[in-house]
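Please go over the structures that come below.
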Structure P
Amino acid sequence: MRFYDTLSGSVKEFKPMHKNRINIFVCGPTVYDDFHLGHARTYIFFDTIVKFMRSIGYSVFYLQNITDIDDKIIKRAHDEDRSPEEIANRYFNEYLRIMSQLGIDSVNYYARATLYIDEIISQIKRMIKKGYAYETSDGVYFCVRKFRDYGELSKQNLDNIIENARGVLNEDKRNPEDFVLWKKMKPGEPYWESPWGKGRPGWHIEDTAITETYFGDEYDIHGGGSDLIFPHHEAEIAQMRSISNKRYLAHYWIHTGMINVNREKMSKSLKNYITIKDVLKEYKPNELRFAVLNANFNTSIEFSMDSLNESREALSRIINTYRKLKKIDSESGDYMVDSDYIIKRYMDIMSDNFDTRSLIRELMDFVTDINKNMDHINKDTAGNIIRIFDYINSFMNIIPEERSLNNNIIDSVLNIRSKLRSEKRYDLSDYIRMELEKSGIHIEDKNNKTQWWIE
């Protein structure tokens, strides 16, 4: 397995720290508002690759943090006259609901930042002791200049970072580029007791405290959106390595690309911000998954309703083919496939930089060939093809489970429709077909037979 590693800036062969076991951490959201397509892209991708890693024999522990205390949460709570805890709980539960809708179920544990205050304080104390952090009148800061590798992940020179830093200086903050580890309490804000007085953690420190708790001071893979590379992930590296003296925090870094809407980067300021909730009003979760996976993970995605409609159409071809194969009961047919060979081929594609786009392209070509030869496929071959589809679906999760309906009822409706067709009452027979399709029941008339399947 090989993939693009942000730290080295190259595609690298993956070598786990422990045989057949992978520890992976992905930055979770700040729970204060509705979740957007950028979240969907990142978490669908990591859900897919974790499931793929498990499918090829790795034991994967997938850890994700939840930022449940932050300036944005405090502001939202103030605006709504609620407590920050209420806001965080509401949006955390909403996040879990959305993830469930999207079929994202590979995360082993969601670690809420506020449950790791002791671990955060422990890390800060060690940074101060080693001379990497210092206390001021408003908090505790990390001294960036002390960590000479700062900028390595984002491919920036430390001297340039220092020269261009725009951080706010108070009377005892040493340098504008220094970032906060602990914020001393302001009136009305939530707080925890610490050696530096009442306060709360900064954003960067929660992640290293959480990963050290579960993985120790270094682990296999750190993931997130590419917008987090600097300063967030750069700060994480500085924090952990300053107290561990290890070469790495994570041995590999994987970052997903951004989403563009109508050729502009999606952002609140441009008012082109699209929530997952709004998309799921018009499109099914598997259609969104398909659209996300039909692109290389570290490239930008051009998002539009047209692109989603194209994904819907392509996915419908896959699902309809799958349903047709499930209906085949013929013993005759000369179309053959080598399912072991094809599964190995698809596994190799995924193992080479998680190339879901190429995998989908090959799958669509396969679907075209299957449909050309559908009349020549027997039951055994159909079973082999279904096995291939099921393999892909085990990590891509794009083919939904078939809903169970009373077959006798459907058959009765189709018998009525067949009678109407024999009487050349095509307007009514077409009306029945269209009404069934509204409920996800598709029918096809071929060779004087009618097949049906459920989408």
Structure Q
Amino acid sequence: MLKYLRQFIGGNILLKITSFNSIAIGVRIVAGLISSKVIAFYLGAPGMALLGDLRNFLTSVQGVGTLGIYNGVVKYTAQFKKEPQILGKVLTTSFILGGFATILTALSLFFGAPYWNSFLFGESQNFIFIFKLLGLALPFYALNTLLMAVINGYSKFKWIIIINATTNVLGLLVTVFLIYTQSIKGAFIALVIVPSLSLLITGLALAKKTRFLRFFKFAHFDWSFVKRFGSYTGMTLFSAISTPWVFIGIRQRIINADGLTHAGYWDAMLRLSDYYLMFVTTILSLYILPKLAAIKTAKGFRTEIFNFYKTILPLFGLGCILIYVLKNLLVSLIFTKDFLAMSPIFAWQLAGDFLRVASMVIAYQFLAKNMFWTFIGTQVFSLSVIYFSSVFFIDRFGFVGAGMGHLFSYFIYLVVVLFIFRKPLFYTNQQETI
């Protein structure tokens, strides 16, 4: 039986990557669970909610600071990795664009820190130094993000997984120490600097792999690739700017309806959701995106999507069922017993996340094939649905309504993406190009 299982996994590249990736995901989840326990114990649900606002803001800033070209760099590195002249243009152009955006964003954060503090936390909270620190840390994060995109484009999956796992362990140690010594300020500092620490690990991994530096020459800057990256920038920037602020808006609605503590319960659910979604989202970025970018026919697209549905999605569904059955035990272990009040939101969040994964694997085609306007249109629609449905349900059912809105929005989103890709998935001549 074990021999057959090894042969089955070895013969399926998706499962092969998944099996190795599971080790790194395990490290990341354990690190995340420990940090969540520390946050719950020392900061409680109100602290969890405040951290949620900063996390959303950080996501937005990181997207703007890198111009959102990560997926574009992955695509074009994978596409031109055997053509050095074109690859030089891809890498030089992407790093110059990213560097320019990073510098402008970092300066805005550093010198505009009082404004950003007031905007995000109000006049009653003074975390100006956090925004100055974020301005200093952002260039390191941006450089690491672009280097990781190149590594991903070369399909060096093991490198990425090892770098991420090592970073998670280092990040955990820094986070626990800072929260223990500085409380909420320490948590904010850790949230800002830990993503930038990844550059230390990436730099060590690439220390003896300097041949790729020959591609970086200012003469290789190419305006044609500025235009190609433009659509990826538009897609990612739209998500980076709009999505976090939708969540900030939903969190504020919960605060108005139920208070800061219940907003913290919702954030705790989102953190838990992030942990079990890591398994799938990492597979999507490491394997599905480069694969879809290389696929040229409807048959290849259909095969890849249904292979995912037959292998990964059922495993994820079983995991969701197990999490629901053990929800009270998990809440007590991961957070504290004070967080048991979040239990009613589990069913809605888990069901919504299952539909989210089912739709995400198809929606990655928007990025893989640079479907700019289709992506923007579906995102505007999806974010509008999740915000207004969450507001509707929160006003009637309290913080649990945010989970209801989550499920409703991803049901609608799945229907939409299935409709958009109905021809290559179900009807089109399978040899037709896409």
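Only the coordinates and a few stated rules stand behind these numbers; no lab work does. Computed from a predicted model, the values in this text were never measured in an experiment. Cβ atoms are built from the backbone, for glycine too; each structure is taken alone.
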inquiry  = As an exercise: mean count of other Cβ atoms within 10 Å over residues 223-230, calculated from one structure in P, Q, equals 15.4. Which structure is it?
reply    = Q
At a computed 1.19 (Rg/Rh (Cα atoms, Kirkwood Rh), for residues 23-102 alone), which of P, Q = Q
inquiry  = Using percent of Cα pairs over 18 Å apart, for residues 159-262 alone for the comparison, can you identify which of P, Q gives the largest number?
reply    = Q
message = Between P, Q, which one scores greatest on relative contact order in percent (Cα under 8 Å, 6 or more apart)?
response = Q
inquiry  = Of the structures labelled P, Q, one was used to calculate P(r) over Cα pairs in 5 Å bins from 0, in percent, for residues 183-422 alone, giving 1, 5, 10, 14, 16, 16, 14, 10, 7, 4, 2, 0, 0. Name it.
reply    = Q
remark   = Value -14500 of helix-only ellipticity at 222 nm (-39500 (n - 2.57) for each DSSP H run of 4 or more, over all residues; to 500) was derived from the coordinates of, among P, Q, structure P
note = Ranked by FRET efficiency 1/(1 + (r/R0)^6) of positions 119 and 391 (r between Cβ atoms, R0 = 41 Å, to 0.05), the structure on top of P, Q with the greatest value is Q
key: Origin of the value 4, 18, 25, 23, 14, 9, 5, 2, 0, 0, where P(r) over Cα pairs in 10 Å bins from 0, in percent was derived from one of P, Q   = P
